[in-house]
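Just below sit the structures, each encoded as structure tokens.
No lab work stands behind these numbers, since they all come straight from the coordinates. Model, not experiment: these values are computed from the prediction. Cβ atoms are built from the backbone, for glycine too; each structure is taken alone.
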Structure 1
Amino acid sequence: MGLEEKQQQQSKARFLTDMESVDPSRLSQAASAGERKLNQLSGQPPSSLAQLWQDLRLMVNLLNDYRKGHYRTVPWKVIAAITAALVYFVSPVDVVPDFLPLAGYLDDALVIKLALDLARADLARYSQWRTWQSEPDTAEKNTPST
């Protein structure tokens, strides 16, 4: 069971429209709502999102670090794409409503994949940065060498 072509086009069009209207307040709302929805699903992702689950968590973490000013080396276009994808993901009213068994999250998966296609390289850099930040000797690395 997949999305019909019309549903795919509608999902993509809404994602692109949402991406154009992203501002800092929407970014903050999307990050918070995305985190809540991920926690609400308690590590039990819908089957259509299982492969994207780690990427979705990484996207939420990136938005949170970006809005808090911890990580800013990412283009606004990528932030806008991730924000739009999360807005779509958390919305219960999208092209295919989430309450529909099996199909409910297929359009969400499509939109998340669109954002990932745009953000993949930046998410990889962010993931490396997070790993680097969690290493015990990070403080020494932040000190310029003489």
Structure 2
Amino acid sequence: MTSAELFELPGGADRRAAASPPLPVLDSVSEMVQLQRRRGEMFLRVSNGPDLDVRTGARHPESGYALPGLPAWTMQPEPWWPAGATVWVARQLVRHSYLLGESNRAWLLTGQVAGRGADGEPLVAGATPVAVVGPGAFLEAESIYAAWRCRDFR
């Protein structure tokens, strides 16, 4: 099963996520890269959704301690990453798609890094939801990341 098959938008064909106010759904990696270029640093989070997360915050799953921000992953490539923003974004989607499920969906947010989680992920405080990641973006990401991984090193 692909990550896109695990992803279902609430309301079937509706291209807006169930949030207040409704968030746009981005269905391609290129839409995500363009948005990042316009907005600056963004983060990827996979959870029950922005409404609940922004309202309740996050806790460390093993200890139960309150976290100073929401665990998320940067969509901005690191300076040492020569493959570009498109491959970085695709890699982030593919590497974290295992978290998708019946109640979890992927969404993008902005905010300030307030610390690091136990696994080194940024903890984003003052989270502002930006968009929901649609199934088309996951399908495209799988293709981009697979092609990059099969590149010729010579």
### Query
Can you tell which of 1, 2 yields -9500 when helix-only ellipticity at 222 nm (-39500 (n - 2.57) for each DSSP H run of 4 or more, over all residues; to 500) is derived from it?
2
### Task
State the single structure among 1, 2 that was used to calculate distance in nm of label points 7 Å out along Cα→Cβ at positions 87 and 103, giving 2.6.
1
### Task
Out of 1, 2, choose the structure whose coordinates give Cα Rg over 2.2 N^0.38 Å, for residues 47-110 alone equal to 1.22 when calculated.
1
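From 1, 2, which structure was Cα extents along the principal axes in Å = 60, 31, 23 calculated on? Walk me through the intermediate numbers first.
Numbers: 1: 60, 31, 23; 2: 48, 37, 31.
The read-out comes from structure 1.
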